[in-house]
Every structure is written in C-alpha cells, then in structure tokens.
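Each value in this text was obtained by applying a stated rule to the coordinates, not by laboratory testing. Fair warning: this is a prediction, and the values are worked out from it, not measured in the lab. Cβ atoms are built from the backbone, for glycine too; each structure is taken alone.
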Structure 1
Amino acid sequence: MDAVFSLFATNAAIILAILVLLWLISVAIKDVSFIDAFWGFSFVIIAGVTYLLTEGGSEERRLLILCITAVWGTRLAAYLVWRWRLEGPDGRYLAMLGKAEPHPHRFSFRMVFMLQGVLLLIVSLPIQLGMVPAEPAAVGVLGWIGAGLAIIGIAFETIGDWQLARFKAQRTGGVMDKGLWRYTRHPNYFGDTCVWWGLFLIAAETSLGLFSVIGPLLMTYLLLKWSGAALLERRMKRAKPEYEDYVRRTSGFIPWPPKSDA
C-alpha cells in the first residue's frame with residue numbers, strides 16, 4: 001500500500017504545481033475559461049506519470065489504460081482550447097467570478113483550480129489503481145469489454161462535438177436536434193461516461209482496481225447532476241423557449257429514438 005500512497009502523492013504534487021501555475025496565468029489574463037481544457041489533459045499527465053512509476057505490473061494493461069486516456073484526454077483538451085479561442089471567455093465563469101467580487105482571484109483559486117484538482121485526482125483512480133502491479137497480469141475478457149466501451153465513448157463524444165460545432169457555425173438558430181443529438185440531449189456526456197466506466201472495467205480485473213469504482217461514479221454524478229447536463233439544461237431553458245419541446249421528445253442521457261418516432 002505504501003507504493004499506492006506514494007503514487008497518489010506524486011500525482012497530487014504534480015497536478016497541484018501545474019494548477020497553481022495555471023491560476024497565476026488566469027490572474028494575468030483575467031480569464032479562467034481555459035481550465036476546462038486542462039481537465040482533459042490532466043488525466044493524460046496522470047496516466048503518463050503513473051505509467052512511469054508502476055514498472056513491473058501488467059505491461060498490456062498499463063499500455064491499454066495509457067493509450068485510451070491519451071487519446072480521450074488529448075482530443076478533449078484540443079477541442080476545448082479551440083472552442084475557447086473561438087468563442088472567448090465562458091459565461092459560466094464570468095457569472096461565477098462576478099458574484100465573488102471584490103476577491104474573484106481568491107475565489108477562483110479555491111473553487112475553480114483547487115477544487116478541480118481534488119476532483120480529477122478522485123476521478124482518475126481507475127487510471128492510477130489500474131496500473132499498479134497486480135494479478136492477473138494479462139488483460140482478460142472484462143478488460144477488453146471495457147476497452148471497447150471506452151472506444152465507443154470516445155467516438156460518440158467526438159462525433160457529437162463535431163456535429164454541434166457544425167451546427168453553431170451555420171448560425172441558423174434553434175436547437176440542435178440532428179445526428180446523435182436526435183437520440184440524446186447530451187451525446188458528449190454520454191460518451192464521457194462510457195470512457196470512464198470502460199477504464200474502470202479494465203482496472204476492475206485486479207482486486208485493487210475494484211476500489212477505483214468511486215472514479216466513474218463521481219464522473220457520472222458531475223456530468224449529470226452538477227457541472228454538466230443539469231447546469232446546461234437550466235441555461236438552455238432560459239435562453240431558448242423551444243428547448244422545452246426538445247426535452248419532451250428526446251432522451252436525457254442514454255441514446256434512444258425520439259418519442260415522436262417511437
């Protein structure tokens with residue numbers, strides 16, 4: 001267990017140092033919106049550090065977790081950086097920091113950067129515990145099912161993000177209800193959830209990896225009830241009256257044929 005605590009402490013120290021640096025940058029540019037992009041890439045950093053510090057375990061499992069995390073996290077980070085540069089500061093953060101006057105930077109340090117650090121260290125447990133040396137050494141059926149689920153999730157959220165970006169670029173107004181968005185109001189969040197439950201299944205083939213279930217549970221809660229779907233839907237209902245009809249006919253999370261076509 002000492003090796004596990006050492007691994008977790010090393011990852012925590014690295015992430016803390018990076019977050020402090022990013023916070024200083026946010027103070028200088030007066031914008032914290034780029035932190036969303038770091039959320040994705042932070043898991044790539046954790047996966048890379050963990051891979052280097054866990055020699056002696058299953059090379060197959062470690063590489064599988066590393067590659068899936070790298071593809072997912074790098075794609076998400078690149079997409080969010082592109083969106084931030086295209087659309088500018090995120091209105092959610094502007095409103096949040098506006099309420100924190102006269103000390104918005106103190107608030108952002110605690111409630112944006114440090115809070116995100118704590119959350120990502122917990123969410124990343126399947127990455128960290130899944131690479132710790134343990135039996136069985138080879139990836140089994142459950143692990144390959146998890147890998148397949150993660151790959152489906154990456155494809156699902158990538159396609160969903162691309163379809164939404166195209167819709168916004170057309171500037172036609174209304175509500176996006178085409179493509180994957182016809183079957184679920186949140187294809188990107190559904191894809192994210194598949195990725196993290198997939199990583200858990202890979203880790204869960206080991207006894208230590210089973211304890212990482214808190215990671216996908218927390219991610220699912222964040223996406224559905226806290227900073228993801230719940231927050232977005234409140235904003236959309238205020239901004240677009242027609243969104244209520246979209247909610248009525250479209251599945252909230254799991255892809256399903258719209259009610260009008262049932």
Structure 2
Amino acid sequence: MTIETANPKFIDTHCHFDFPPFSDSFTESLSLAQQSGVSEIIIPTVSVDNFQRVWQLAQQYPQLYAAMGLHPLYLSQCHDQHIDILVDYLNRKDKKCVAVGEIGLDLYMQDPQFERQQSVLSTQLKLAKQFDLPVILHSRKSHDPLAAMLRRIDVPARGVIHGFAGSLSQAQAFVKLGYYIGVGGTITYERANKTRYVMSQLPLSSLLFETDAPDMPVSGFQGEPNRPERIQWVFRSLCELRHESPSEIAQQLYNNSLSLFNLAK
C-alpha cells in the first residue's frame with residue numbers, strides 16, 4: 001500500500017528503550033527511529049531497578065521522556081519503600097517526566113495477588129492525581145476491573161490503555177472515561193480480527209501509537225526484538241483499517257500524544 005502523506009511524524013508513546021537491544025547503542029537506535037519519523041519516545045519504567053536509568057536517558061536525550069511507575073508483573077519485587085522512591089522522583093516535578101507508568105492490573109500472570117495489585121495501583125493512581133500527571137496503564141485480562149477502579153479514582157490528567165486487546169465495548173468504556181487506547185503491533189497481524197476491528201471503529205481522537213519495543217513484534221519480524229522505527233508498520237496497518245487519509249491519521253495521533261503527555265511544541 002502506498003502511504004500518501006509525506007514524512008509523517010510519530011510519537012512512540014510506549015517503548016522500553018532502556019532495555020537491550022537499544023542499550024547497546026542508544027545514539028544509533030535513536031537515529032534509526034528519527035529516520036522513520038519517530039520524533040519522541042516515552043520510556044515507562046517497570047520497577048525501581050530501572051528508575052534511575054530511564055530518568056537519566058530522559059535527561060540526556062531531548063527526544064526521550066520518562067514515565068515513572070511500578071508494573072504489576074514485577075509485584076513480587078515491590079516493597080512499600082519503593083512507593084516512597086517513586087514519590088521522590090515525582091516530587092522533582094521535572095518536565096521530562098510526563099506520566100506515571102507503566103502501572104495497571106494483570107490477571108493473566110501466575111499467582112496474580114490481585115488484591116495487592118489493586119492496592120499498589122490505587123496508590124499510584126492517587127499519586128498521578130496528586131502530581132497532575134497522566135497514567136500509562138497495563139491491562140491484561142483485567143479491562144473490566146480496571147475500568148471500575150478508574151471510575152472510583154478519578155485521574156484528571158487521564159491516560160492511555162496500553163497494548164489494548166479487549167472488545168469494542170470495553171474500549172468504548174475507557175474512552176467514555178476520557179482515556180486513550182494504544183495502537184501497537186497486534187494490528188499488523190491479519191488474524192487479530194478483534195483488535196483490528198476495535199481500532200477501525202474507535203474515533204481517531206482516542207488513539208495513540210506505541211510499539212512496546214522490544215516486545216510486541218510486528219508481523220514479518222516475529223522472533224526479533226521490536227524497534228521504535230517499526231511504528232511505520234503499525235501506521236500502515238491502521239491506514240488500511242480506517243477510512244481517513246493517512247495524513248489525517250498521522251497528524252491526529254501525533255496531536256493526541258502531544259496533548260495527553262503535555263509535550264511542548
């Protein structure tokens with residue numbers, strides 16, 4: 001398919017850029033991303049172990065931004081003092097810290113300790129409210145309980161449901177609450193009928209691009225680490241699923257990202 005927009009710009013709103021293979025050569029990886037139109041990358045943390053690394057990357061490179069949070073898959077490593085460390089970072093009120101994330105719920109993991117997950121998430125949602133930051137939300141097999149929590153704990157700066165793979169009605173419930181839906185590599189697979197349908201039906205004003213690199217590889221690159229420059233494949237697939245022009249799709253999702261994360265342009 002020919003994409004009819006010249007040099008579209010993208011913001012990768014979810015990339016674990018502090019992980020390999022990017023950590024082997026940050027400058028080269030950033031250059032490759034920029035050549036593909038990726039002008040900014042948001043790096044979510046997963047535990048206190050990568051807080052400092054992500055923070056330093058955001059300080060070192062103008063294109064990189066940090067999201068600070070404690071991921072539910074790392075719950076076994078999470079202790080009460082880790083919340084205090086998170087608060088210390090948020091208290092710096094640095095403009096390169098643009099969200100609380102990656103946080104959320106996961107019922108797919110073994111031994112989910114769901115009550116503890118909900119407690120840790122509740123604390124972090126309240127921090128996002130306190131510091132007036134949006135949230136980057138992980139949700140796996142947990143869309144309905146997550147939506148219920150978001151109704152109870154109103155986060156004024158809202159956020160994005162990352163890696164969404166639920167139903168259209170579940171997506172619409174999040175959109176109604178004011179949240180964006182992350183569009184990633186899943187839609188590049190023709191067999192992903194449900195997710196492709198959801199992304200074709202939601203308003204463009206509710207979508208953001210993301211890669212989740214080095215995870216969530218796009219079709220044709222299975223078995224390889226995903227990369228931010230492959231956002232181009234996600235874009236192409238979204239263009240095939242939508243009725244709007246490629247230029248309108250690229251511009252709207254770019255503007256959505258600027259708006260949610262308060263990125264100055």
By the measure Cα Rg over 2.2 N^0.38 Å, for residues 64-207 alone, tell me the structure among 1, 2 with the highest figure. 1
Of structures 1, 2, which gives -12000 when helix-only ellipticity at 222 nm (-39500 (n - 2.57) for each DSSP H run of 4 or more, over all residues; to 500) is computed from the coordinates? 2
Rg/Rh (Cα atoms, Kirkwood Rh) computed as 0.94: which structure among 1, 2? 2
From which structure (1, 2) was distance in nm of label points 7 Å out along Cα→Cβ at positions 32 and 216 calculated, if the value obtained is 3.1? 1
Which structure, out of 1, 2, was mean count of other Cβ atoms within 10 Å over residues 96-103 derived from, given a value of 11.8? 1
Out of 1, 2, which one gives 12.9, 40 for Rg and Dmax of the Cα atoms in Å, for residues 40-135 alone as computed from the coordinates? 2
